[in-house]
Each structure stands twice: as structure tokens, then as C-alpha cells.
Structure 1
Amino acid sequence: MKSTIFIDEMGRGDWWQVRDIYLEGIDTGNATFQMEAPNWEEWDRGHLKECRIVVRSEGGILGWAALSSISNRPVYRGVAEVSIYARQTNKRKGIGSLLLKSLIEKSEQNGFWMLQSGVFPENTSSLHLHTKYGFREVGRRERIGEMKGCWRDVVLLERRSNKVGID
């Protein structure tokens, strides 16, 4: 029998599973420049409350996605940065697609007109996922950060909503 999965709001009670998934991403070396997961309070301050989702199943949380503000300036109120993570055991099972599609819908419901993401070029599955949902490459920041003695590039992607923003 196939397990039912569904999108749900992320709450504080989900933090330990969300953190575990984040740590899995950190361990890959290709998901983030972060070397350790923050505590709940720090993570909570850095992510927009109206755009935090998880994929749930009977067995727990399979992945999560959230938006972060890129600036506190009013002119950028509709621009946010995407974070999206799936359990390593659930790669290539559609969890990322479910999350990103749902996050885009939620972002538009909350008035965001531009989503952006920075992805390591080695993370080809994330680049493919973003492209599948209308993100386009707008640049590459070469040697933007040093990680474990190695300089890393980041591919910049953005997606403009056709439902919110400039007419």
C-alpha cells in the first residue's frame, strides 16, 4: 500500500525533523554554505512565517521549503529567496517538485512577484528542478565563498510571477 503524502504548513513542532533534513543537505556539501544547522529561534527569524511548508507522510516529514526576505526595504517586499530540502532517501521521488510547486503558489498568494535562488553548479538536480518550474539563470557568482579550503561558485536563478507584480 502506497503512503499518502501531502503539503502542510510548517510549525515549530516540526523543527527537529526539518533540522535533520537540513543537516542531510549540509552533509552533501552541495546544498548550502552553512556548516551547521541553526537553532529554532535563529531559523525562525530568518524565514518568512507565511511561506513555510513541509511534505508529510505517515512516517514523518519528507522535505521542507521556505522563503527568506532578501531585504527589509519596502521596494523589495515582493522578492524572496527559496530554500528547499528533501530527505536524501526521497531524492527523485517527486518531493522537490511538490514542494517547489506549492511554494510558488503560496508565494503568489502572499504577494511575492519574484523568487530567487542561489545553487551550487554541482547540484544539478536542484538546477533542473528550478528550471522545471520557470526559474531562469541570470548569472553566476564565481568564487563567491570558500568552503573547506575550496572556492565555490553559485548559479543565480530567478522566477518572476505572471500573477503578481508588473503588468
Structure 2
Amino acid sequence: MLGQLVDAGNTATLAHYLQLLEGAGMVAGLQKFAGNQIRQRASSPKLQVLNTALMTTQSGRPPDAWRSDGDAWGRLVESAVGAHLVNTASGTGIQVTYWRERNLEVDFVLQRGDALVAIEVKSGGRKQTLPGIAAFDKSHHPTRKLLVGCQGIPIDQFLLAPASYWLA
């Protein structure tokens, strides 16, 4: 969005709109995890819906069409996990962020004090490699690394526990 707006003050306007949307329980902007706070604040936020109905109702797709489209299903599952983490972390002092360096990423990072959890979400059925988790582990040494979905913690089981459970 920001790339299409060229007038001065647009960054502040978008940040304010994002605050309003978050306050209404619609969308949150997840900050990029970085070792230092300055780099974290300078990054663009990852938009995270707080209720996946905001994605599905506007699509016009019937429910079975989501499952049959692997890419769309993957985005929906990742969004459901992110919404669950943000909603259950609210008011607990847990930070929910994401991490990306070049073409490597970790979908979600939970942090409370020194505890750090890297979470990767995979909804496909094929064998998964996790180069983002490996790179994050090497540079930030998380307390835990979680794979949610295919070949990891089943999505339904993951969604039964609040964000604080995974930091314990």
C-alpha cells in the first residue's frame, strides 16, 4: 500500500488506520522480529487478520474451493494460526512477530522475556524442509522450534492451546 502513496504523511496515516483496524479486532500489523528494537520498528508490518472470516467471506468461494486450492488453503491455515496466536497473546505480555531475512522466513515468533519460540505453519502433504527455521535457529537460538500442520503438531491440537502454552 505504502509504495502506491507518494505524498508526505501517508506513512503516519496508514499506521493510524492500522491502529484503528486493530482496535476494532479486524487486522493487526505484526512487526518483524529483529535482534535490536530499531531495526524492528523500521520494518514493514505483516498484515494479520484477527478473524479468518474477513478473508473467506469476501472471496466468494465456497468452503470446499479453499481446500482444493493448495496455495489459498495454505494462506488460510497460516492466517488462522496467526489470528489464534495474536488473540490468545493479547494482554499477556507475549509479543507475536515474524522473521524474514532475504528469502528465508519464519511465519511467527513468540517472545516473552528470554523465551523465544519459532513457529512455521505447513498445510501441504508433501515432505517439508524448513530452511527459515534453521537460519533463525542459527542466528537467534530460540527456546523452541515448532512445525504446525503437516508432519508436525496437528492444526486442531495447536489451536486448542493459547500462545502462552507454547512458551512454557
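Quick note: the coordinates plus some simple rules give every number you see, no bench work behind them. Worth saying up front: this structure is predicted, and the values here are computed from it rather than measured. Cβ atoms are built from the backbone, for glycine too; each structure is taken alone.
For the set 1, 2, ranking by distance in nm of label points 7 Å out along Cα→Cβ at positions 24 and 96 places 2 highest. Structures 1, 2 were shown, and helix-only ellipticity at 222 nm (-39500 (n - 2.57) for each DSSP H run of 4 or more, over all residues; to 500) at -8000 was computed from 1. State the single structure among 1, 2 that was used to calculate mean count of other Cβ atoms within 10 Å over residues 72-79, giving 18.0. Value 18.0 for mean count of other Cβ atoms within 10 Å over residues 72-79 corresponds to 2 out of 1, 2. For volume of the Cα convex hull per residue in Å³, which structure out of 1, 2 has the highest calculated value? Structure 2 comes out on top. Cα Rg over 2.2 N^0.38 Å, for residues 16-63 alone was computed and gave 1.20; which structure, 1, 2, did it come from? Structure 1 accounts for this read-out. Here distance in nm of label points 7 Å out along Cα→Cβ at positions 32 and 152 was calculated and came to 1.1; which of the structures 1, 2 was it taken from? The structure behind it is 1.
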